[in-house]
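*Asks:* In the part that follows, the structures are each spelled out as structure tokens.
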Structure 1
Amino acid sequence: MLKKFSVENFKNFKEKLILDLSSPHDYAFHTDVILDNCITKGIVYGPNGSGKSNLGLAIFDIVLHLTDQQKLSTKYNHYLNLAAEKHCARFEYAFRFSGRDVLYRYQKSAGDRLIEEQLLIDGYEVLQYNFLKQEGFSRLKGTEMLHLSDRSPISRVKYIKDNAILAEDEVNEAIAAFLDFVDRMLLIVPLEGLDYQVGLESIAAGIIEGGKTKALEQFLRTQGVDYQLVERAVDGRKALYCAFGDKEIGLFQIASSGTMALAQFYHWYSRLQDVSLVFVDDFDAFYRVALASDLVRLLRDLRHTQVLLTTHTTDLMTNDLLRPDCYFLLKDHQIAPISSLTDKELRQEHNLQRMYKAGAFSR
């Protein structure tokens with residue numbers, strides 16, 4: 001699980017921004033959103049321009065150099081904060097796997113340009129490399145014969161992942177869990193991407209290949225969209241059509257933006273059991289409040305997947321869905337749960353949205 005994340009000098013985050021998921025309150029309700037003393041479900045609120053989208057890009061920056069997953073590289077243009085004088089952005093990720101703490105720090109001058117990286121297990125430094133000086137070390141068992149010092153820009157953590165056969169010990173098990181977690185992270189922008197980039201045709205193919213056509217039909221029906229879906233092949237591509245008696249038309253030819261968003265939601269929701277952390281930007285852009293609430297409940301039931309959603313409205317800020325320590329406010333380049341922004345002891349019966357609008361969370 002991701003416990004804590006910080007970023008500095010990246011896009012609009014000039015000063016250090018810290019997202020802490022490791023300090024849950026002792027609320028007696030919705031205890032299922034806490035796992036290994038980490039918050040697993042969160043909704044981030046903030047006005048337009050506060051940095052909600054940039055927060056997602058910052059968290060997923062790690063994917064750029066540690067995985068071979070599809071990447072939305074163009075989103076990482078204008079990488080450094082324009083007002084800062086520092087020559088690099090700094091990132092720090094704190095994880096916990098099977099009782100062990102994994103801390104990964106690095107600095108970059110661009111999305112594809114590492115300056116330094118450092119990896120610690122339970123406070124013990126097991127890897128460090130400086131790309132400017134071209135020097136560093138690895139204390140991981142199984143890396144003794146690897147030559148880390150050269151001009152290659154490749155992350156040394158990824159180099160070890162791809163080239164070493166690590167010994168079987170508890171430290172390397174934690175490393176493997178860390179790398180597996182990063183490999184299974186997923187960033188979603190509504191109607192822009194799944195695994196960073198998936199179009200409507202890919203959604204249809206994914207539904208059909210996964211044998212989920214009838215399940216999607218039922219899901220849409222429960223949300224008030226009553227279509228009879230059929231599978232077709234068009235120009236060699238798999239497509240979803242809607243049947244109306246003896247007539248058919250492509251699903252995405254007649255679907256509203258909300259229905260398309262629902263189809264996309266179902267497409268990636270059906271895969272989230274295998275995802276470690278999913279970040280959905282502007283989550284409720286195409287959903288009415290009641291529907292968005294239903295979708296949050298579905299996501300809440302994903303026990304082993306961390307979920308972070310962003311929105312600029314407060315309609316989902318209710319104890320019926322989550323808890324006060326799961327609602328984060330991003331403002332003035334700082335982020336904190338609303339439970340820490342008031343001296344009042346928040347209870348399950350409190351109307352959080354009304355309190356927010358009254359200025360109760362301005363500390």
Structure 2
Amino acid sequence: MGKRTPLYQTHVDAGAKIVDFGGWDMPLHYGSQLEEHQFVRSGAGVFDVSHMTVVDVSGSESMAFLQKLFANDVGRLKEKGKALYSCMLNDQGGVVDDLITYYLGPGRYRVVVNAATRDKDMAWINAEAASFDVEINERPGLAMMAVQGPKARELAATVIENQWRDAALALKPFYGLEAGELFIARTGYTGEDGWEIVLPEAMAVGYWQRFVDAGIRPCGLGARDTLRLEAGMNLYGSDMNETISPLEAGLGWTIAWDPADRNFNGRGPLTAMRESDSRQKFAGLLLEGKGVLRDHMRVVVEGLADGEITSGGFSPTLGRSIAMARLPAGDYGSAKVDVRGRMLDARVVKMPFVRNGKIQIEL
């Protein structure tokens with residue numbers, strides 16, 4: 001038996017298929033992964049993401065600490081509630097985890113890290129914090145859910161207390177709001193609009209049911225994965241890990257090179273890689289014919305070294321198979337994928353495939 005979120009029994013009672021995810025018993029779907037995917041693209045879905053780890057960082061040196069820990073620069077966060085996506089790096093420039101940090105005020109930050117990496121993340125964070133005047137406060141008593149889709153905020157707002165409703169609806173993308181016992185952020189992992197809501201675990205079942213009663217459909221990890229794949233959003237452990245840098249995972253935009261004297265972890269190796277013409281690139285693949293692209297399939301580019309699919313699957317929105325892949329350096333628009341011994345044609349495309357319900361590539 002794995003770890004369970006406060007909503008576990010709610011998922012079971014709703015007929016969810018429960019699977020292991022990073023040591024947690026989580027809902028894969030509630031009957032139809034395809035329907036859940038389409039519901040988020042057209043309406044609103046709610047996901048239990050309470051397996052994520054919330055960490056509050058405070059203290060006089062909290063900004064300096066996070067500026068060393070992350071490739072992106074939390075010093076850019078000036079407005080209360082502003083969020084920043086970044087990679088937490090090791091000394092070699094590999095990705096320990098990717099995460100979101102919220103600025104809560106002077107000397108106060110909230111960091112949300114991935115579930116499957118919780119133990120190593122906390123070990124790394126605490127070890128790095130030892131030389132700074134900071135307090136690291138993990139918040140295991142909090143639950144988290146995500147309401148996502150073009151109608152998500154409209155429907156979810158009916159559940160939010162009146163005194164916070166207008167402020168929550170006024171949130172700009174990548175901003176969060178401390179709303180009493182709730183923390184509401186306009187962020188997500190689906191390529192659609194919506195909120196991620198952190199709340200005390202004792203309140204989770206009640207809010208989940210109120211969201212469902214408001215017309216927001218329960219969705220599992222299966223739909224979350226196909227949605228994030230269409231949106232070109234990386235999955236830790238598949239698209240990057242401790243041996244892969246942000247530059248090799250399509251996340252170069254998350255590295256803040258200025259100011260030049262900010263000596264974040266892995267800066268030296270990343271600088272050398274940045275200047276190399278031979279480093280692998282990260283791009284999307286669209287299968288030209290029938291078949292399904294899967295993780296770890298070999299990608300062949302004529303005249304160049306092989307690449308590899310890092311995340312692949314069927315896209316319900318496109319009706320085609322798509323993938324994210326690490327590919328050899330070069331300028332080319334096509335490749336072949338080894339699908340069970342058959343070399344199938346694929347087009348190399350710029351991601352995302354889908355954003356805000358709209359197809360972003362030519363089919």
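Read-outs: derived from the displayed coordinates by stated rules, not from any lab. From a predicted model like this one, the values you see are computed outputs, not experimental measurements. Cβ atoms are built from the backbone, for glycine too; each structure is taken alone.
*Asks:* Given 12.5 as the derived value for mean count of other Cβ atoms within 10 Å over residues 78-85, which of the supplied structures 1, 2 does it correspond to?
*Replies:* 1
*Asks:* Something else about it: With volume of the Cα convex hull per residue in Å³ coming out at 158, pick the structure among 1, 2 it was computed from.
*Replies:* Working through the options, I get structure 1.
*Asks:* Work out which structure the value 1.0 belongs to, where distance in nm of label points 7 Å out along Cα→Cβ at positions 94 and 326 was derived from one of 1, 2.
*Replies:* Traced to structure 2.
*Asks:* To continue, here is another question. The value 0.6 for distance in nm of label points 7 Å out along Cα→Cβ at positions 182 and 214 was derived from one model only; which of 1, 2 is it?
*Replies:* On the way: 1: 4.2; 2: 0.6.
The correct label is 2.
*Asks:* Also, quick follow-up: For which of 1, 2 does volume of the Cα convex hull per residue in Å³, for residues 6-109 alone, calculated from the coordinates, equal 136?
*Replies:* Derived from the structure labelled 1.
*Asks:* Matching task: 21.2 is the computed value of mean count of other Cβ atoms within 10 Å over residues 230-237. Pick the structure from 1, 2. It would help to have the intermediate numbers written out before the result.
*Replies:* Working: 1: 10.4; 2: 21.2.
Going label by label, the one that fits is 2.
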